[in-house]
Structure formats: C-alpha cells, structure tokens
1. 8, 35, 40, 15, 1 is what came out when P(r) over Cα pairs in 10 Å bins from 0, in percent was calculated for one structure; which of I, II is it?
2. When helix-only ellipticity at 222 nm (-39500 (n - 2.57) for each DSSP H run of 4 or more, over all residues; to 500) is computed for each of I, II, which one produces -2000?
3. Quick check: 11.4 is what I get for mean count of other Cβ atoms within 10 Å over residues 101-108, calculated from one of I, II. Which structure matches?
4. Supply the structure label, taken from I, II, corresponding to FRET efficiency 1/(1 + (r/R0)^6) of positions 29 and 85 (r between Cβ atoms, R0 = 25 Å, to 0.05) with the calculated value 0.40.
5. Work out the source of 17.4 here, i.e. which of I, II gives that when mean count of other Cβ atoms within 10 Å over residues 53-60 is computed.
6. Ranked on Cα Rg over 2.2 N^0.38 Å, for residues 77-172 alone, which label among I, II comes first with the largest value?
7. With P(r) over Cα pairs in 10 Å bins from 0, in percent, for residues 117-164 alone derived from the coordinates and found to be 22, 41, 36, 1, which of I, II does the value describe?
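Read-outs throughout are calculated quantities, based only on the coordinates presented, and are distinct from any laboratory measurement. From a predicted model like this one, the values you see are computed outputs, not experimental measurements. Cβ atoms are built from the backbone, for glycine too; each structure is taken alone.
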Structure I
C-alpha cells in the first residue's frame, strides 16, 4: 500500500506521518508537495499536522486553495481514504470535505498533552481495527481544536453517526472537565457521509511506539493497512487517471 503525505509550507508532522507509515508499518510512502498536480499513485492520503501557511487568516484557510487539493478532492470523491490529522483536519473542514469548523480552544490556550478518546464508529477505513467503546490514549498539540457545528448540522452529524472519536475520561465517560478544547459534543474526530474521509485532532502517528509513551495510535494505521477493508482499498490511487486528478 502506498501512502501519500501531503506537505504544505508550515507542515511539521509530515516526517512523523511518513515514519509511521514507512518505518513502523513497512508501507511505501512519499511526500506530496502542495503544488503537485497529481497524487503519484497513492492509495491513502494523509494531511498531517502543523501550521500550513503559518495559519494566517484561519487555520487551513489558505491551504484549501493549494493545487494539490483538487486531486485530493477527486480522490475522496472516488472513495479513496483520506486522513486529516490536527492541521490536516482543519484543512479538510475549510475545504468542505468535512462539515463544521474549528474555533480557538476554550480558555484560548495551546494544549499539548495526552487525552482519552472513545471510539464511536468502526465503519471507517481508519477505525475498522478498533472496537466500539474502546478507550484510546493519544497526544494532542493545538490551539484551535474546538470543533463547532451549528445545531441543525450537529443534529445531522449525530444522526448519521459521523462522530468517530470523542474526548472522555479514562473510563470512557464524556465529561466536560476532560475535554481539552471545549469541542461541541466532545467531538475529537469526524468522518464524511461516505465515511472514507476522517479528520481527527489527536496525533496517532505520535503514538505508534512504546518509546514515545504509547501505542494506541497504531489502531488507526492497523485499520487501513491490515484489515480486509484496508486491503480492498489498495490500488485506488493507481486506478485514477491523470485527467481524473487534475
């Protein structure tokens, strides 16, 4: 399986994502510069964390106009798996590939710590190896991770079971005191209607080796690499013709 790691000016977790895919999980992986016109045969796309274009205007507001986003959109519309991590989640929101928006954290402070997450849905390419209700521990590092959606949109999101992960206490109970940023309904990760595009604020690529303090992030990569659903997705990138990714 080939991973494409999209790099924007200001990305700073691209090497972590590449390392996880290539060196931890033994997959082909390469960088895709934000000005690239195609996806170079990628089967899976990761939009990594960082501060794309310095987070000027709003997080992800400038990155959404990068040339690479047209083929990313086409890839997603064809059912290709796309994972946005932290800043990548923010970019997917700004690009309209996921619903809602990000606000400044409650308390207006940058939060860098480990959080607990309850798995809500296992029918996405990135959670199929998890179990519903499973509690994961992963690190975060963001200043604008306060997910927001207006009431009617939020109602639709919940009705469609698009919430993939929620912030909880260590026992998996939703508790406002354990939410690091004030996200509505404790939303930490979200998918689109088709369930192939997932955005998450926690960093699974930083939780794939015990030396880094935990391995719960492995379930995200295990899902796409080793599950039957993941294997079924191999070759999607190579089936896209150049005219379909421009």
Structure II
C-alpha cells in the first residue's frame, strides 16, 4: 500500500512540470519493437531542461495505448509544454507501433513507429516515422530508434528532420535496472552531416518497480542527460511513470 501511495505522489509531482522548442529528448521515449496482444500501457513522461538558454523549460506527455494484435499497438498522446513563462497544451497525437514479428528470433528484433501529431497551436501538424531495433540477451537490453519527421498540412515545410533515440539497460533483477539513454538530432535532408553541429543529450537512468496494482505493474524511471553539441541546455532531468497491464506473458 505504501508503494501505491508513493506512485500517486510521484504522479502529482510530475503533472506540474514537462519542454522547450525542439531540443531532443525531453518527454520523448525510446521505443522497443515488442508488441503483445491484450497488453495496455498508461504513461506519464516529463523532461525538464536544466541550465543554458532553455533553463526551466519543460515538456510533458501522457500516453495511453493498447495492443489489439501481436504486431500492432496504437495509442493516443497528449502534450503540454512550458516555454517563456507560459504553459500550453500543444498537441495531441495518434501513434502506432508495429512489431515485425518475423524478426523476433533474429539477433536484432525490428519494428516500426508511425505518429500523426495534431498541433493545437498555430502551425502545421507533424508526421514522425521511426525504425525500431532491439537486441535483448540475458539482462542486457540494447535499443535504437532511427527517426525521421516533417511538417504536414497547411503552411508546412517539405523538409525532413532526422534524429535518434538510444538506450542500453542492464537488469540487476526483475524489479530494478540501470542504463544509459541518448537522444540527438542528425540534421535535415538539406543539411545531413556533422553530428557535432546538432544537439545531443546523453546520461544515466534508473528504472524500478513501485507497486503491483491488480494484474499490472507500476514502474518509475528517473534520469539525467548531459547536453552536448549545439544543445540549448546544460542537461535535462527525465521522469517516466508507467502502468502496464493485461499481458499474460
């Protein structure tokens, strides 16, 4: 019961903060390709920029998803940002994770991600594509997302922007894991090149189980990433609270 109360307190705390302009990371996720029919997830993610020109800016996302099959998990995402002293509800998105099930026994498991984001402020909507790759062997789990995104709709640019999200996690036991995360930009289709010219954030994280609620589990992830390259902040604090339920595996 105490762990459930702790989880509730964390939710209340995280709802207060979430980021800035277009710094990588923030409330973003490193997505794995695995999908399990019947599994549902509720997530609250927040990234708070620390130091530099973007100090104190944040982004929060709340996500709900459900796997209808073993290869497709759609979800809904709501997004808030705090910038320039103002907090706004900035977007709602429909996301889809596709598990390339034929690759589950390969050395690297592949999947794909497709998201359409509706901008609730002035400006065009967004389309985001990701190639999902994961290698899990024993307690070590390596995950890489290659990202391409562009604006769509009225007034949109035809430029593609590229980036990555990566994670290496080591499970010390069933309830606790340590690892390293990284998020970064790689330029556009007109300016794809030197990674040193773009923003990157890398650093450690810890993930642990808070409680069992019904047939599901509540997990908390905490991390701090250090800015490099052309980043607008010295670093970013990251928080993720996840409730996963409905999977019998």
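1. Working: I: 8, 35, 40, 15, 1; II: 7, 29, 41, 19, 3, 0.
Here the read-out was taken from I.
2. Working: I: -5000; II: -2000.
Among I, II, the structure yielding -2000 for helix-only ellipticity at 222 nm (-39500 (n - 2.57) for each DSSP H run of 4 or more, over all residues; to 500) is II.
3. Details: I: 16.4; II: 11.4.
The value was obtained from structure II.
4. Working: I: 0.95; II: 0.40.
Comparing all candidates, it corresponds to II.
5. Details: I: 17.4; II: 20.2.
Traced to structure I.
6. Details: I: 1.11; II: 1.33.
The structure with the largest value is II.
7. On the way: I: 22, 41, 36, 1; II: 24, 36, 22, 13, 5.
Among I, II, the structure yielding 22, 41, 36, 1 for P(r) over Cα pairs in 10 Å bins from 0, in percent, for residues 117-164 alone is I.
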